[in-house]
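What follows is a group of structures, each given as C-alpha cells.
Please treat every number below as a calculation from the coordinates, not as lab data. Not measured: the values here are computed from a predicted model. Cβ atoms are built from the backbone, for glycine too; each structure is taken alone.
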Structure P
Amino acid sequence: MNSKIDSNQLQKLIAENLNEFYKSRLQRLDDLKLKTVLRRKNPYLFKALNTEKASEIVEQILMAYISSSDETIFGDKFFEPIAKKVSGGTVSPSEGVDIAIETDDRYSAYAIKSGPNPFNSSAKKRQNDEFNSLRSRLTKLRKQFDPVLAYSYGRKISSPKKIKFIVRLLDKHFGKK
C-alpha cells in the first residue's frame, strides 16, 4: 500500500511542493482585485466587530480573503501531492475523493483535509454521500471498500456520530512515525 520514500526524497518533495504553494500564492495575490474581494465580504460584520475606520475594514477583509485562499492553495499544492506520492495512490476520478489506492481485494478512497475539523454539518453530509455513491458504483468489483477521511495535523477529539467513514491521521495511516 505504501510506496517507499526515503528521507532525502521526502525532503525534496516537501521543498518542491512548498515552492509550488508560494508560486500559486503569489500568483493569486498578483491577480487580486480589491473590488472583487470587497463584494464577497459582509462589511456590516466588520462594523459589528467594532472596526471603525474604512482602512481597517479593508485590511481585515483582505486578511480574511488571504487566509481562506492560503488554506485552499496549501491543500491543493502541498498536502494532496505529498499524500499521493507517499501513499503510492493515484488521483481519484470520483467527486469528494482525492486519492484512490486499489489492490486485488481492496479499494481505499481518501478525502484529504488539512485539519481534523474541516466540516460544517452540510459538508459532512455531502462527504458521506460522495463516499456512499462511490461505494454503490464499486459493489460490482467485489472488493472491500475503505472510505477514509484523512487529515494532516491535529487530533480528533471525538468521533463524528453520524459519519460512516473512517477518520485517520495521514502520518499514522501511511506508516510514518
Structure Q
Amino acid sequence: MIVRPADLADLNGCLLFDHAVFTEHVWQMQVQEAEAQSAVTFQSVRLPRRMQVEYPRNVEQLVEHWQQGETILVAEEDGQVTGYVDMLAEPWHEGGWVANLCVERAARQQGVGMALLRYLRQWARSEGLRFLYAEATTKNYPALSLYRKLGFEFCGFNDHYYPNQDIALFFVQVLR
C-alpha cells in the first residue's frame, strides 16, 4: 500500500466512495444532573441489530479543502485509491484536525484507515504540529475504535455538532 498526497483525479474517485458505515455498537451518552454538579458518561452499547450510519458531512468539502491547499492523503493499492484522509492544519495552536476519513467499503478492515492516520501523524510531526484532533459521531463505532486503537484520547463532546444533530465525540493525540 502506498500513502501519498491526493491529486484532483483522486478526489473525484473519493467522492464516489460509499461513506456510510455499518455498526452493531454505539457510544450511548448518559447525563446526570445534580444541584451543584453535572456528570456525563459514555458507554459502549451493543445494538439489537446492525444499523447503517450515514456520513455526517457534505463530502463536496473535500474538493474545497484541496483547492485551499489543505493536506489530503490517499491510500493506493494496485493502482486503485482505497481510502483518504483530509486534515485541516491549525498552526496557531500547533494542531491538525482530521476533517474527513473514509475507506472504500471493499477495503475496510484491512488496515487502510490505520495506515492513513499513521502517515498523517508523521506528516503532522514533520510540519511542527504537536496535536492531532479527530471526531466522530457516537454511532460511528468503527471510527471510534480506530482512533482509540491508535492512541487517541477522548477529550470532549458536542451534543448538537452535526447538521443532523448527532453527538460528536472529540479525540486528541499528542504527537511526540
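Quick look at the numbers
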{"quantity": "Mean count of other Cβ atoms within 10 Å over residues 134-141 from the coordinates reads 23.0; which among P, Q", "calculated": "Q"}
{"quantity": "Parent structure of the calculated result -0.34, -0.71, -1.25, given that log10 I(q)/I(0) by the Debye sum over Cα atoms at q = 0.08, 0.12, 0.19 Å⁻¹ is the read-out and P, Q the choices", "calculated": "P"}
{"quantity": "Identity of the structure behind -16000 (criterion: helix-only ellipticity at 222 nm (-39500 (n - 2.57) for each DSSP H run of 4 or more, over all residues; to 500), calculated), options P, Q", "calculated": "P"}
